[in-house]
Structure P
């Protein structure tokens with residue numbers, strides 16, 4: 001299966017107090033750490049969606065990715081997903097898109113591989129943590145148009161937790177931890 005990845009990194013990091021995407025995690029920025037972990041699991045290109053601090057973040061990316069700018073990043077994660085999917089969907093040979101965020105530092109390449117190994121090109125494969133489904137998740141081509149219509153703060157959770165959407169759930173409790181504050185980063189290392 002040809003699977004591309006979209007890594008969301010457009011937020012302002014208000015609770016973190018500075019550009020969280022550039023925070024050091026085990027010798028790499030949070031964003032470069034996420035790119036390196038995802039790269040080991042997908043066969044297609046990686047798209048990184050930037051918004052706030054894009055001019056500061058883009059030059060620090062150490063691997064070949066396609067940077068996508070969400071000029072409407074203040075409207076929330078949904079708009080970043082929509083912009084990223086619109087860009088990736090132009091590649092006609094994609095079977096699916098993995099959506100990930102740069103601050104889920106406990107999600108490893110093995111976790112991403114577990115998702116990609118289960119992907120069949122027809123149904124959504126989602127991490128499950130707490131009582132809900134969330135990212136990382138892989139969406140088949142048939143859902144690209146729905147993802148391109150997302151807007152607002154909720155992002156893909158609307159689709160992942162809709163009862164009418166067939167979703168294969170992969171238990172991944174550690175995906176529920178993300179870095180929102182400097183203390184979270186200390187706890188993660």
Structure Q
């Protein structure tokens with residue numbers, strides 16, 4: 001794949017969307033067709049990055065512009081690998097490139113500053129997503145989910161986020177206790193695959 005295709009055009013297109021819109025849902029609606037095109041590109045991900053890591057899902061930065069207004073990430077899910085329940089605090093889309101994953105959606109229910117616990121996390125939906133499917137996240141109401149690959153085959157998901165998600169402070173949520181902890185999930189590569 002050319003170093004300039006498809007990411008330089010993607011940068012032009014997403015920059016145009018971000019210049020025209022600030023509402024997360026509207027941004028997602030406009031970016032979704034761009035992600036659909038990426039998912040159709042059989043050469044999007046180099047073969048050596050399609051192999052799962054042995055102990056956790058892999059997170060590879062594919063592309064980000066200089067201003068880090070968005071990023072494109074590939075996640076490689078080995079059989080049985082799971083991401084804990086987490087938020088993003090930014091808009092994002094998740095597309096299934098290969099295989100299938102199970103996504104559980106959660107909603108935070110606040111109980112007030114003096115309550116203990118201050119909030120609970122309630123599961124509101126579960127979806128099995130297959131190749132070509134796209135879901136989204138954005139705060140505050142559609143931001144918390146957990147993802148797992150309970151299947152025997154490798155799954156690959158392609159994500160577009162409204163920042164470099166490998167630098168984004170966010171939270172992992174304990175559904176049982178209602179507690180959260182701060183986290184930054186760094187990329188497993190030191191520089192973008194495409195520049």
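Read the figures in this text as sums done on the coordinates, not as results from a lab. A quick note: this is a predicted structure, and the numbers were derived from the prediction, not measured. Cβ atoms are built from the backbone, for glycine too; each structure is taken alone.
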Ranked on Cα Rg over 2.2 N^0.38 Å, for residues 28-83 alone, which label among P, Q comes first with the largest value? Q
Using Kirkwood radius over Cα pairs in Å, for residues 60-155 alone, single out the structure from P, Q with the greatest value. Q
In terms of distance in nm of label points 7 Å out along Cα→Cβ at positions 52 and 172, which of structures P, Q is highest? P
Which of P, Q yields 1.00 for FRET efficiency 1/(1 + (r/R0)^6) of positions 100 and 116 (r between Cβ atoms, R0 = 30 Å, to 0.05), as computed? P
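Just checking, which of P, Q has the largest value of volume of the Cα convex hull per residue in Å³?
Once volume of the Cα convex hull per residue in Å³ is worked out for each structure, Q has the highest.
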As an exercise: distance in nm of label points 7 Å out along Cα→Cβ at positions 108 and 124, calculated from one structure in P, Q, equals 2.7. Which structure is it? P
A value of -5000 was derived for helix-only ellipticity at 222 nm (-39500 (n - 2.57) for each DSSP H run of 4 or more, over all residues; to 500); which structure in P, Q was it taken from? Q
Compute distance in nm of label points 7 Å out along Cα→Cβ at positions 20 and 132 for each of P, Q and report the one that scores greatest. Q
Have a look at P, Q and say which one yields 3.8 for distance in nm of label points 7 Å out along Cα→Cβ at positions 12 and 180, as calculated. Q
